[in-house]
1. Given that distance in nm of label points 7 Å out along Cα→Cβ at positions 8 and 168, derived from a single structure, equals 13.6, which label among P, Q, R identifies that structure?
2. Given 18.6 as the derived value for mean count of other Cβ atoms within 10 Å over residues 72-79, which of the supplied structures P, Q, R does it correspond to?
3. Figure out for me which of the structures P, Q, R the number 49.5, 160 belongs to, where Rg and Dmax of the Cα atoms in Å was derived from the coordinates.
4. To which of P, Q, R does the computed value 14 (relative contact order in percent (Cα under 8 Å, 6 or more apart)) belong?
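Derivation of every value follows stated rules applied to the coordinates shown; laboratory data play no part. The model shown is predicted, which means the values in this text are computed figures rather than measured ones. Cβ atoms are built from the backbone, for glycine too; each structure is taken alone.
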Structure P
Amino acid sequence: MKFNIPNSLTLIRILLIPVIVFLFLSNQEGYRFIIFSLFLLATITDYLDGFFARYMKQATNFGAFLDPVADKLLVIITLILLITENQDIFFLVPVLIIVTREFLVIAIRQRLAEVGDSIKLSVLLISKVKTAIQLISLLFLLFKFPIFGIDIYQLGIHLLQIASLLTLISFFYYVKKSWNVIIK
């Protein structure tokens, strides 16, 4: 493994996850802003590691492997934490859609690797929009407190619902693009 700026940022993102979990499970309202700030920092490292990998030409195979793992860990673990405080069906269904899609896309990529197919499941614009909305929704859900009379938590739930719809659309693209290969 080569330590460079992008790989270091990815590792920082992974190391922030247990801190976020610990603070969240401490169940102290005073920690919510810290949790929000750490998640925001993790989100920024996700953007920066890609930026440095591309523009400073510091991309590595290790980084290409670890970056999506770090992203999925951050999102899935945060969603699981948030389930502890919200078991409403309008929250749970989007969470289930997002988590299920993440595992199914991993399975599709694994199957493509097994059969040695060269199909590249490139990231779609809709996937980038989905990710942005998903991360913003998680930030709002973690922040939780109203701003200027706006119920940020409820806005986070609505954004999560939109993200889950975009998640389904992008998942169907991946299945359509790889179907003939994965059923071999």
Structure Q
Amino acid sequence: MKIKEKMEVFRKFTIEVANNESETSLRDFQSSCDRKLEAFRKKRQAETEHKFQVEEAKIRRQANQEISREVLRQKRLVDNCKREWKDKLLGQVKRLLEEYQATEGYQEYLTSKIQMAKKVAGEEEVIIYINPSDADKKEALEIKTGTELTVSAMDFGGGVRAVIRSRNILIDESFVTKLEQEEAYL
């Protein structure tokens, strides 16, 4: 073989070795780039998911706050409506009681409550109070029940109150007390 042929064989061999090394290096580089790209994608995916979770939690908190505010607003609205309804109802009841107090039925009611107080007292001394607004009915009630009545210095809205001091008993059949008891249930 001549030098030129030898050089040609050497050149081909060198190029082939260089190509093989180049391909190996290129494959290693490509594989390294693929690993880095995959790691980058995973990192970005994790960051994106984390941001999404943080944003989702933020949105949920805001939604819960808005829901809480709305629930509170609606509770206040319901409470205001209940209060208005209760005030209207109690106003109507008071008006009806005032109308009732002008009837004959009210005088019969007072008579029955006075007799009930006398029956509870039995032989013991009892002080029976009527409302100041019923002072005009005092004489008629005393005649009808045969009991001395006292006009209270305190307005209790109608009805009767009686005190049996010997037994420390207060019989409270006043309309104010009855209204307060009913108001507690509303």
Structure R
Amino acid sequence: MSLQDILTDHAYCEQKATTSCISLIQQNPERKELVEELTPVAAEEWGHFALVLKELNNRGLALGRQRKDEYVNKLLKFQKGGGSRQEHLVEKLLTMALIEARSCERFRLLSLHISEEDLKEFYKGFMISEAGHYKLFIRLAKLYGDEEKVEKRWKEYLAFEAEMLKTLEVRGDRMH
């Protein structure tokens, strides 16, 4: 496992988070609260991408190639198809919430256990940010969906993820 691989994967995760927020805004411009809440998140995620690039540059490392994210791809396949636009939105928000929650956990571990002190603070900041995003996506899912159904579906996501994780290779160079 190399720091370059970790930082590269992190950079692309931030880039994908940015584009996911922008896509939700584009697909739901009539949802005022969603647009207002996700606009600063998209900007923040893009700022995170820039911070990770700066960290790579400061270390004389290049941004590597983007890799396939098997974890995220399996979560995307778990999303329910069909249904209303609102149901589809809730599915996307729950998927994004789970990704952010797991990123938060990963950043916490890095902030506690990475050997370089400056990177501990670097990842602590990301951990705090991702925790806020996770909570926001859950709140928005409950705003745009029936709260009981959202809670039930969230539990289904967690159960699916637990089973899925049994099949994925554990890699130290990935955020997910």
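1. Working: P: 4.4; Q: 13.6; R: 1.9.
Working through the options, I get structure Q.
2. Numbers: P: 18.6; Q: 10.0; R: 15.0.
This value belongs to structure P.
3. Numbers: P: 17.2, 55; Q: 49.5, 160; R: 16.4, 50.
Answer for the origin of the read-out: Q.
4. Values: P: 24; Q: 14; R: 28.
It traces back to Q.
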